[in-house]
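The following blocks contain the structures, represented as structure tokens.
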Structure 1
Amino acid sequence: MNSPQAGLFSGDDKLRPLADRLRPANLNEFFGQSHILSAESSLRAALEHDRLHSMVFWGPPGTGKTTLARMIAAHSDAQFMSLSAVLSGVKDIRESVAQARTLLDTTGQRSVLFVDEVHRFNKSQQDAFLPHIEDGTIYFVGATTENPSFELNNALLSRVRVYVLKSLTNEDLTKIVDRAIADTERGLGHLDITFSKEHRQALVQTADGDARRALVLLDLAVDCAHREGERLIIDEAVLKEVTRDSFRQFDKGGDQFYDQISALHKSIRGSDPDAALYWFCRMIDGGCDPVYIARRVLRFASEDIGNADPRAAQLGLYAWDTYSRLGSPEGELAIAHAIVFMACAPKSNAVYNAYKSAMAYVKSSGTEPVPDHLKNAPTSLMKELGHGQGYRYAHDEQDGFAAGVKYFPDTLHAEQFYQPVERGLEIRIAERLRELRERNITAT
């Protein structure tokens with residue numbers, strides 16, 4: 001059976017994916033990124049006044065990074081050259097630069113060298129671009145899904161302008177899908193497609209801000225559509241088939257990973273159990289390892305709850321252990337249990353701050369000797385040297401407290417690192433410490 005699209009395109013065009021055929025040819029066909037393409041933006045002004053400059057596009061997949069690079073080259077009547085950092089090395093860079101130099105010397109035409117996944121180049125590969133950007137042989141346009149501050153070296157960053165691209169809105173994606181269905185030259189307009197507004201919105205929602213993903217799903221939906229004569233019907237059953245393995249954007253180990261775990265942590269700290277559950281489910285839906293989340297939740301118990309409710313740490317261990325025993329999806333409920341408890345628990349970072357302060361004090365004060373009365377004395381020689389002499393055994397004292405005893409090195413001032421907050425169990429801890437400190441003062 002022939003494909004319903006057969007015969008529309010000549011040569012290899014009919015084999016090209018829908019997302020590639022519908023790549024915008026000019027700014028009028030480009031949807032999204034209005035924050036960098038508005039009439040007042042610096043990028044738009046540079047294009048309109050033919051002032052090319054080297055740049056890096058940073059944003060999630062399917063937001064138009066490659067398309068923008070192509071349009072910039074076309075708008076400026078420059079040669080478009082492309083490298084993939086996954087497949088290319090320094091030799092390929094040199095060959096592209098040599099081609100650009102020859103073109104510039106013989107015809108005066110400029111070249112835009114587009115480097116996809118530029119963050120995958122190592123330092124020496126990134127450095128290979130520097131002199132050619134500097135002398136104007138190429139206009140460098142890099143594309144990355146990773147934070148340039150961490151993945152690109154400073155020398156390259158100092159020579160480019162970074163533009164941040166955002167995930168497309170559902171409105172933008174709807175326009176792209178509608179255009180694909182209506183376009184008779186490059187899209188699916190030659191087909192009789194029945195695709196309700198409700199089902200289009202479901203597809204757009206699944207695409208999750210990614211234009212390429214939306215068009216790939218649409219292409220699959222057309223291939224799987226029910227046929228009634230010449231009509232192709234995309235209904236709920238078709239959508240379930242083409243979207244069953246789709247995941248939200250997550251990008252394990254990338255910026256979205258750390259942004260979402262940060263959002264989870266801050267939602268718990270902010271005592272919002274609903275938002276905390278939302279971010280937890282976002283990460284699980286995106287494919288995050290639940291054990292990683294369990295570790296972070298246990299960390300939260302110490303950092304942000306501490307002694308205000310010591311049960312939080314116990315519950316964190318319970319959640320981790322339960323997931324290890326039950327696996328997914330049953331074990332994820334135990335992690336959710338711990339998350340909700342911690343979001344609702346009283347918060348204290350007093351121990352966290354005390355630990356940091358004590359560590360800083362230790363690093364700044366040097367290696368001071370242990371006072372003799374605190375030293376161990378398991379041998380006769382050690383006793384003769386005065387080890388343990390004058391030590392007061394706390395359990396033999398009133399209320400189990402030896403008032404007036406000093407436990408810091410003799411040469412150091414006794415600091416008070418731990419300052420309990422007036423929340424949860426730390427209210428009682430603070431009262432106890434105040435009483436003991438007053439007894440110390442009286443005893444001295």
Structure 2
Amino acid sequence: MNSKSAVPNDPAAGILVIGAGPAGLMAAGRAGELGAKVTLLEKNDRAGLKLLLTGGSRCNVTNSAGLKAFIAAFGPNGKFLYRAFSVFSPENLTGFLKSFGVPVRTDPDGKVFPADDKAQSVLDALNCYVSRGKAKSLTGRASALLLRNGALEGVEFSDGRRVLGDKVIIATGGMSYPGTGSTGDGYALAKQCGHTIVPLRPGLTALESDEPFIKDLQGLTLQDIRLTILVDGKAAVSDKGELLFTHFGVSGPKLLVLSGTASDALAAGASVELSLNLKPELNPDALAASIQSYFAANGAKQFASYLKAALPASLAPVFERRSGIDHGRQCASITGAERGRIAGLLADFRLRLTRPRPLQEATVTRGGVNLKEVDPRTLESRLQPGLYFCGEVLDLDGITGGYNLQEAFSTGYLAGQSAAGQ
């Protein structure tokens with residue numbers, strides 16, 4: 001330590017929690033509940049700014065899925081969360097919220113929301129939890145950890161102030177939505193103690209395309225189609241749901257879930273396409289029979305009539321150009337080979353993907369503090385005693401549906417409990 005003094009009139013705090021998002025608030029609340037002296041450090045004037053944006057301000061806090069589904073939602077890194085989800089499960093979370101006067105409801109798809117659809121209610125519960133544990137709060141940007149002879153002694157703010165504490169929980173979030181304070185501060189703090197950071201990239205993000213027809217389809221939503229990401233021509237991941245066309249490319253809940261595979265492949269220099277099966281309810285034979293049946297019954301009508309019947313209005317002219325069949329052709333004149341081309345396009349309509357949207361726009365950050373350097377039983381650093389991590393700063397990113405918020409709450413709870421010596 002140099003000659004700069006600690007925060008005036010602030011005695012040494014036992015545990016310092018950096019970041020007042022969902023993970024940090026839960027960590028501070030749990031540590032305080034167990035009797036630890038806690039100081040919560042937040043660079044914004046108020047806590048939980050990003051939490052207030054989640055779920056369109058409705059706050060999809062968790063999911064009704066079982067433990068195995070939660071682990072699977074985080075891919076290969078999911079097994080790291082067994083301990084955290086066991087210590088503070090979705091059932092524990094909903095019970096916690098109810099105890100603070102925030103009942104929840106579960107939608108048919110398993111998503112769990114506060115009953116009043118207000119993220120503010122969830123934030124109020126967390127703030128109350130922190131207050132109940134008598135945690136202090138300080139405003140300022142934590143710029144460095146204070147270390148002496150390998151031991152943690154506290155945190156230094158960017159303005160030179162220092163606050164003392166022998167344990168530190170980093171809960172600074174990732175890099176998405178930087179306007180809420182998620183600007184990657186925790187990564188620099190982790191590096192100070194020798195931690196490696198898995199490369200950061202956008203997760204649950206929209207994807208860009210350079211197809212010339214994209215702007216013609218802006219605003220179009222396709223329901224109940226099958227989306228498949230192709231990497232160098234081979235199917236990589238696939239799911240069924242809806243797709244939204246934007247001015248830059250494609251988005252939508254299912255596309256966001258598949259976006260990680262596309263983003264990684266694009267970063268590696270691979271060719272990436274999105275294949276759309278517009279008629280997933282029909283197998284190839286049934287689709288061919290359906291097309292043949294329409295043309296046989298409407299031979300005198302123009303091809304345009306089939307396009308109108310089979311496709312949304314804005315997609316019809318794009319599909320026509322792809323098919324190479326003029327919309328004015330009579331259905332009876334369309335050959336078997338051309339019907340096969342139509343069927344092929346309906347089952348496999350492709351568009352090139354060029355890049356993900358910027359990390360700052362992503363729902364979550366992929367990458368972060370390397371999990372091999374963190375003890376999953378306690379979330380304490382394996383490199384620096386007394387240092388803990390929780391939330392999005394870790395190399396953990398799940399699918400949509402409440403999984404990521406549950407991860408923040410669960411890891412925050414475990415980190416706070418562990419730092420308090422429990």
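Things to note:
- In this comparison of 1, 2, the computed figure 15.5 for mean count of other Cβ atoms within 10 Å over residues 233-240 is attributed to 1.
- Comparing mean count of other Cβ atoms within 10 Å over residues 17-24 across structures 1, 2, the highest figure comes from 2.
- Source structure of the calculated read-out (mean count of other Cβ atoms within 10 Å over residues 41-48, 19.2) within 1, 2: 2.
- Read-out distance in nm of label points 7 Å out along Cα→Cβ at positions 49 and 289, computed value 5.9, structure in 1, 2: 2
- Which of 1, 2 leads on distance in nm of label points 7 Å out along Cα→Cβ at positions 89 and 393, largest value: 1
- Answer label among 1, 2 for the case where helix-only ellipticity at 222 nm (-39500 (n - 2.57) for each DSSP H run of 4 or more, over all residues; to 500), calculated from the coordinates, equals -14500: 1
- Computed 23.5 for Kirkwood radius over Cα pairs in Å - originating structure among 1, 2: 2
- With relative contact order in percent (Cα under 8 Å, 6 or more apart) derived as 24, matching label from 1, 2: 2
No lab work stands behind these numbers, since they all come straight from the coordinates. Treat the numbers as computed from the prediction; the structure is a model and nothing was measured. Cβ atoms are built from the backbone, for glycine too; each structure is taken alone.
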